[in-house]
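Okay, got some structures for you below.
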Structure 1
Amino acid sequence: MRFDVRRMLKNRDGVTAIEFAIISPVLLTMLLGMFQFGTVMNNYMILTNAAAKGALTIALSRGTTTPYTTTKSAITAAAPNLTSTNITTTVTINGTACASDAACTTALVAGVSAVVKSTYPCNLTVMGINYAPSGCTLKAQTAQMVQ
């Protein structure tokens, strides 16, 4: 049997496997990136909803004794998939920050604006590559008029 170079050059066996071996790392990275980005977007939507629930809670808490505690609890309850210890919340009533029940009770006056700002850390690392090396923080803010 004679070795025929022309026949070997025309032989296409295994080309598909070689092409897949070359392109599969890129496809895998893209797929995992989509999953990671989807997770971050889901967390952002949950955080935005939680901030809205918190703003509504503080706006309706005039006359209660624990408006700040109730607001923090509402935010935690509205974000069950997020780690509650990583959620940072700032409550501002009429431009003045309140971080306790007493401060919030004093500041709650009908018609003023209550703003709830929440932040949550996120992770954009795919296959060991961090696509947000300076850090990734999700931010949500909602305002409601105190009733």
Structure 2
Amino acid sequence: MIYLGADHRGFYLKEKIKTWLREWGLPFEDLGNTRWEEKDDYPDFAAAVAEKVSQHEKEAVGIVICGSGVGVDIVANRFPLIRCGLGFSAQQIKAARRDDDINMLALPADFLSYKRAKKIVAVFLKEEFDGAPHHLRRLKKIEKLGRGR
């Protein structure tokens, strides 16, 4: 399952992503905002998506969008089991999925064309974690930091 969330600055990109997901035949759930609302707040939607992905970590991923991508990225990474990456290029996100096993993608709507965003989303959904020993070792270190030392 792919969970989606965006504030007003990411709303139209989220709507395009929904179109692509339908075309690709992939299951998704839109956690909001479901309409353009100038005074909405990105933490509400990023938290909703991160909560779902955290609860269904093995079978779900999330895509969150705001103007810079930074706000939704910060919110998402506050949740257990979430590894959210801020995506600016397909090559960068390919490496993030392969090496860091990110399970959420944050997109900066103000800085991406639809064409570039589509490539990033496609790579995020296609690429898999390689499970290399050095990548696993690093992820375990990150997990320990979340629980305290």
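Bear in mind that the values in this text are calculations on the coordinates, not laboratory data. What you see is a predicted model, and the numbers here were worked out from it, not measured in a lab. Cβ atoms are built from the backbone, for glycine too; each structure is taken alone.
For the read-out distance in nm of label points 7 Å out along Cα→Cβ at positions 54 and 86, a value of 2.1 was computed from one structure; give its label from 1, 2. Can you show the working numbers first?
On the way: 1: 1.5; 2: 2.1.
Going label by label, the one that fits is 2.
If we compute Cα Rg over 2.2 N^0.38 Å for structures 1, 2, which one ends up with the highest value? Walk me through the intermediate numbers first.
Working: 1: 1.81; 2: 0.98.
Looking at the calculated values, the largest one is 1.
If distance in nm of label points 7 Å out along Cα→Cβ at positions 70 and 110 computes to 1.6, which of 1, 2 did it come from? Before the final figure, lay out the partial values.
Working: 1: 1.6; 2: 0.9.
Only structure 1 yields this read-out.
Identify which of structures 1, 2 gives the largest calculated value of distance in nm of label points 7 Å out along Cα→Cβ at positions 94 and 134. List each step's numbers first, then the result.
Numbers: 1: 3.8; 2: 1.9.
Largest value of distance in nm of label points 7 Å out along Cα→Cβ at positions 94 and 134: 1.
Which one of 1, 2 has relative contact order in percent (Cα under 8 Å, 6 or more apart), as calculated from the coordinates, equal to 23? Don't skip to the answer; put the middle values down first.
Working: 1: 27; 2: 23.
Answer for the origin of the read-out: 2.
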A value of -0.51, -0.57, -0.63, -0.73 was derived for log10 I(q)/I(0) by the Debye sum over Cα atoms at q = 0.14, 0.16, 0.18, 0.22 Å⁻¹, for residues 6-45 alone; which structure in 1, 2 was it taken from? 1
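When distance in nm of label points 7 Å out along Cα→Cβ at positions 14 and 126 is calculated, the result is 2.6; to which of the structures 1, 2 does this value belong? Don't skip to the end; give the middle numbers.
Numbers: 1: 3.2; 2: 2.6.
Checking each candidate, the match is 2.
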